[in-house]
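No lab work stands behind these numbers, since they all come straight from the coordinates. As the structure is a prediction and not an experimental result, all values here were calculated from the model. Cβ atoms are built from the backbone, for glycine too; each structure is taken alone.
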Structure I
Amino acid sequence: MGFRRVAAALLSAALLLPALSGCRGQAEPAQRTVLAMDTAMELTVYSASARQNQAALDAAAEKLAALDAALAVTDGDSEIAALNRAGGAPTPLSGDTSALLERALDLCGTTGGALDLTAYPAVRAWGFTTGEYRVPEQAELDALAERIDYAAVAETPEGWTLPAGMELDLGAVAKGWAADELEELLGGAGIGQALINLGQSTILALGERPGGGPWRIGVQDPAGEGYLAVVGLSGHMSTSGGYQRFFERDGQTYWHIIDPDTAAPARSGLGSVTVLGESGLVCDGLSTALFVMGLERGARFLRDHPELGVEAVFITEDGAISITPGLEGSFALAQGYEDREVTVLP
């Protein structure tokens with residue numbers, strides 16, 4: 001492949017700051033930590049009014065709680081849990097949940113099933129939902145794989161249907177959708193600058209950072225504890241990586257990102273994928289799908305789908321870094337990683 005290669009000195013050292021950093025300007029910040037979607041979310045908003053900040057944070061926290069209540073697959077009172085236990089009967093969903101499900105299923109189709117919302121039984125079989133980890137036998141995996149099929153989820157006049165024996169989980173897109181919802185909410189509340197960290201993998205950088213310019217966000221080293229690079233971000237960013245949730249058995253590492261074709265952890269040669277773009281849902285879902293696809297297939301997919309409007313950082317299990325061309329001017333290696341080679345994908 002005719003890759004161009006770039007050295008570490010693409011950007012000045014001014015970009016090489018810790019993750020989620022920014023300079024204070026005239027707008028005053030206000031922060032809040034919200035527990036939702038099984039993670040601690042850090043919300044930081046900026047405006048000239050403390051009252052405006054607090055009102056925006058109150059509304060954001062309320063929105064996150066409502067989304068969590070509707071989408072949590074492990075909450076028996078949630079809309080998604082009701083659909084999963086309906087045994088194939090139509091299940092009415094709220095307008096917001098229906099809109100999310102419809103958009104997510106469209107993305108499943110665009111990725112050719114690399115993203116599949118119905119892989120939840122396989123995730124559970126490996127113990128990733130409970131922490132009681134196990135390695136299923138091949139016969140069990142084969143049976144699980146036969147029941148993974150996003151195309152079987154359908155909307156009818158009476159509600160959404162899911163074949164008996166199948167279950168879906170919106171976890172691969174829920175935080176991205178939440179980021180989209182918060183972007184709209186905060187904009188409506190007059191907040192032009194915000195940094196929303198919805199957990200380990202999903203970030204919304206609204207507007208420019210105080211002092212001007214894009215926010216500087218760290219890309220974690222999937223093989224270590226620190227950040228190997230920094231990207232400039234105005235918009236959405238999501239990362240999927242094997243390091244985020246995994247267990248080891250007999251010298252083998254198993255992570256939570258499931259390949260829908262095998263019902264087993266994806267073995268694509270990647271350690272992580274970071275996706276940046278204008279839609280949180282698209283970034284969130286694609287980070288999972290591209291991880292499943294692997295570097296070559298994933299890069300080809302992005303070239304074939306420019307309408308998605310995203311850029312990506314691929315990091316292989318052996319530490320090789322590849323970025324899409326649109327990041328060439330906003331990606332820099334962090335201190336201690338300057339000797340890494342960065343490949344710009346064609």
Structure II
Amino acid sequence: MMTELFFNGDEHRLMAFIAEQQYNQIILLADTNTNGHCIPLLRNLLPRLMNSNRIVIPSGEQNKTLDVSCLIWNELNRLNAGRSSLLINIGGGMVSDIGGFAASVFKRGMDFINIPTTLLSMTDACYGGKTGIDFNGLKNNLGTFQEPLAIYIHPIFLQTVPDRILKSGLAESVKHALLTSHDQFRYYCQAPFADLISVDAIRNSIAVKMSIVTKDPKDQNLRQTLNLGHTIGHAIESYFLQTNTPLLHGEAVLLGLKHEIKLSEGIFGLSETVLNELMIFKEKHFAELKVSYSYSDIRDFLLHDKKNKTGIRMSLLKNPGDCEIQVLVQDHQVMETFTI
């Protein structure tokens with residue numbers, strides 16, 4: 001079944017869609033942040049959901065773990081949930097990842113709906129059927145494929161998000177622009193911030209991901225283009241998760257894009273203009289993202305990346321709109337990108 005998309009203004013249609021499935025119960029999953037800030041907004045938008053049972057988990061990527069998954073499963077058992085129940089995940093990428101994972105394996109799979117509340121989750125994490133948790137310090141080391149039954153996107157939730165988390169979501173959108181065309185990427189780098197978080201921008205960004213995922217849902221070939229920036233980005237994110245100053249996912253992806261675009265210059269002759277434009281974009285929206293790390297800090301995480309079967313492989317750009325997957329890169333090539 002294809003995921004149904006609902007936007008602001010579609011509330012009655014969404015509730016009718018849920019009613020058609022005839023669930024015996026609906027359970028809301030939120031983290032401590034969204035439980036306090038987003039559930040009150042949801043009460044006004046979808047009041048019929050407010051009689052539902054609620055599971056609240058700790059917030060933050062550091063809690064996207066097996067222990068918290070067990071907490072969700074224990075609560076689902078306590079509520080006598082089953083395959084005729086619906087789980088609604090309300091939150092950012094962490095909630096949709098762990099909520100989708102928990103739902104996908106509970107009683108061999110129960111339906112779930114994602115209500116993303118951050119820009120990153122609206123444009124990327126809420127859709128695609130990849131669920132996952134971090135395990136043994138490795139990003140998304142455990143996971144499944146299961147599409148959400150539906151997604152409901154409303155920009156009002158962005159008003160609850162701190163500025164740093166809001167801007168973090170721009171990284172996935174700029175990646176989608178890089179996978180589209182140089183004109184789209186250049187527009188994205190130059191557009192005012194308000195335009196980048198508009199409903200139209202969110203629709204356009206998720207449309208890029210949908211067009212790729214529908215052609216390759218199980219990540220065999222084309223979908224791996226969406227890994228652009230993520231091989232090194234995930235390694236950077238995993239390293240900083242072990243420190244007292246963890247990075248947000250979008251921040252790590254933006255840094256990963258910087259390194260992988262530099263690699264693309266050396267391997268495919270990508271124009272230096274692309275990196276220059278990305279660095280201007282970074283200074284414009286991520287001026288405070290100034291962190292120190294070395295190749296030796298992230299190398300072990302890079303080698304453990306689940307996409308690497310033989311050597312270090314990643315998706316790199318020949319040109320904006322033309323991405324090559326499974327490109328084998330050498331240690332010294334990655335190391336050289338740490339000079340920028």
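Here mean count of other Cβ atoms within 10 Å over residues 32-39 has been calculated and equals 15.8, so which of I, II was it run on? Label of the originating structure: I. Calculated for structures I, II, distance in nm of label points 7 Å out along Cα→Cβ at positions 160 and 296 is largest in II.
Structures I, II were shown, and distance in nm of label points 7 Å out along Cα→Cβ at positions 152 and 272 at 5.1 was computed from II. Here helix-only ellipticity at 222 nm (-39500 (n - 2.57) for each DSSP H run of 4 or more, over all residues; to 500) was derived from just one of the structures I, II, and that gives -13500; the source is II. Which structure, out of I, II, was mean projected area of the Cα convex hull in nm², for residues 80-239 alone calculated from, if the result is 10.1? Matching structure: II.
Set I, II, criterion relative contact order in percent (Cα under 8 Å, 6 or more apart): the highest-scoring structure is I.
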